[in-house]
Structure 1
Amino acid sequence: MSKFWLVNGRCIRRRVPGTSCLANEQCLDESLCINGYCRCTNDTELLSRYCIRRNKTKNCDTYQIYINDKCLDLAIPGEECINNMQCIAAASICHAGKCICSNGYIEVKKYCIRDHFRPSAKCPDNQILINGHCYEFAKIGQYCIDTAICLGNAICYNNYCICPNGTIAQNGRCENVKHCLRNEIQIDGQCYPKINIGQYCQFTKQCVSISTCQNSICTCPPGTVAQNNICISSGLCPTGQLLINENCWDIAYIGQQCQFTRQCQGYSKCVNNICQCANDTIIHDGLCFKEHCKNW
């Protein structure tokens, strides 16, 4: 069975509840095309892209329905059942222990549609019929002559498939824009925290600077080092100097002048701008060692 049917001389893709549409005839499961989206009507609610009627007088799990003093699992065509009310696809019934489509209906993508909705004209799976001609479908950014050609919920504007206002392109589809906090980033329609270098990550897009998510840690690429949460070239300073606060500073030995403890060698510290050993250490061969007393 084709994924399209003929509406006003055009092959139109079937749409499930909750997705964009052009005409009522596209919408599956007794939903209607309202304001460009297939929406559930007649006291039904949207659940996993089906329009269902639920007995709300009893507390059952989300994917269950209360029947004869029991909470029974909801079922789609092909799944097991014991009662017609379990079958959530419109026009489906429970027969021989499984949900099937009623007489006069056929199963398409786990939905039941009237058999006479079958299109009178047919194009290959990668094409659509418009004004009697078959045209190939177009991805976001590709040339188009009609919105029906555009994939991924895109629209045809100035002969190019683009995402409508309020949506952005994500993995070949137009997804609703989700506003993230300043310290977050949107990935595949979800907000994730921005991650500093050296911390746990899930995606490279989370990592600051030019770091990437390697083994679940934001890591600077080869040839660079982390400095103030920025990846910089590891060869930025000449030999005998260190990069500190984006400036090169001379390495300093014990007794020499310093600005930062990082300059000081031999385990010394920068105290009063001089590299010195800590009070509980002594100098030996240019290094600071802990002083140990001997028992005589």
Structure 2
Amino acid sequence: MSKERIAFIKVSAAMIIVGSAVVSGKLLVESMPVFLAAEMRFFISTLIFLPLLIWKEGIPVFSFRLVRILFLLSLAGVFLYNIFLLYGLKWTTASEAGIISSILPAFIAVLGYIILKEKLSRIKIIAVFLSIGGILCLQLTDSQANQEFQLLQILGNVLIVCSVIAEAIFIIIGKYASSKVSPLAISTSVSFFGTILFFPPAIYQTMTSGYQFHSTTDLALVGYSAIIVTVAAFLLMYQGASVLPAYQTGILTSMVPLSTITLASFILEESLKFHHFVGLLCVCSSIILASRVEKTEARTS
């Protein structure tokens, strides 16, 4: 099997795992306090990442400026992202959350234009509007549902959009950090800072919620989120993306919502309606258009 095909399989597997994270998150928030679940996830992932980093690259030395940047990365891409995502999943479906989460490339394009003054081409603008159209399609809720349920679902979707914005900020800031340190060092650092940030609210929730660590399902879901979603997906993505062109990796991100809605349908038994497929089509089209821009820019650079 060729090196490129192996890389393709690795990135595809990483995208499927990322899509499954929404489903596992939905299952977790139904029985486990949000902050406690996040704390355990990043504590376990740090225990794996840290020795892996020391083994592969040695003990890193960061400047104070870089530590601040890594902390901001953790605040946006780990702490705020997981708060918005997990609380959003309390009120919306995993299918809709997966579709909304896939508008990330469009938000990166917009924030890149605002913060980094990157060029916003015509194709990027179309991709952004397709993403917006995809989100609006998801707001076409069932008319038979009661008004309170509809409002809660819209609130959940708004929180998922906020999680996408937080992740986009993470990637924008990460462009600077990635020029200074390795992806493994960044992942280890943000997991470590995430553990610190989630620790106080996790302790508070544990004391006030009366949650008991009796459920093996909850522990299995936390382990899956930490070991498979956080660590394994990173390693697969890092190994595959280092071989594949950026535009091809970008196109493969369309597998994330497909993975989410497929798993949500089978595991959570969520029903999919016509407007879900229209929204999914809009979002996937947006991803492919954004990836075409990357391909064109790579050729002209």
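For the reader, a short list of remarks on this structure follows.
- At a computed 17 (percent of Cα pairs over 35 Å apart), which of 1, 2: 2
- Computing helix-only ellipticity at 222 nm (-39500 (n - 2.57) for each DSSP H run of 4 or more, over all residues; to 500) across structures 1, 2 gives -25500 for structure 2.
- Structures 1, 2 were shown, and distance in nm of label points 7 Å out along Cα→Cβ at positions 111 and 231 at 2.7 was computed from 2.
- Per mean count of other Cβ atoms within 10 Å over residues 39-46, the highest-valued of structures 1, 2: 2
- Computed 1.43 for Cα Rg over 2.2 N^0.38 Å, for residues 103-150 alone - originating structure among 1, 2: 1
- When distance in nm of label points 7 Å out along Cα→Cβ at positions 135 and 215 is calculated for each of 1, 2, the greatest value falls to 1.
- Read-out relative contact order in percent (Cα under 8 Å, 6 or more apart), computed value 43, structure in 1, 2: 2
Here, each number is a calculation from the coordinates, and none is a lab measurement. These numbers come from a predicted model, not from an experiment. Cβ atoms are built from the backbone, for glycine too; each structure is taken alone.
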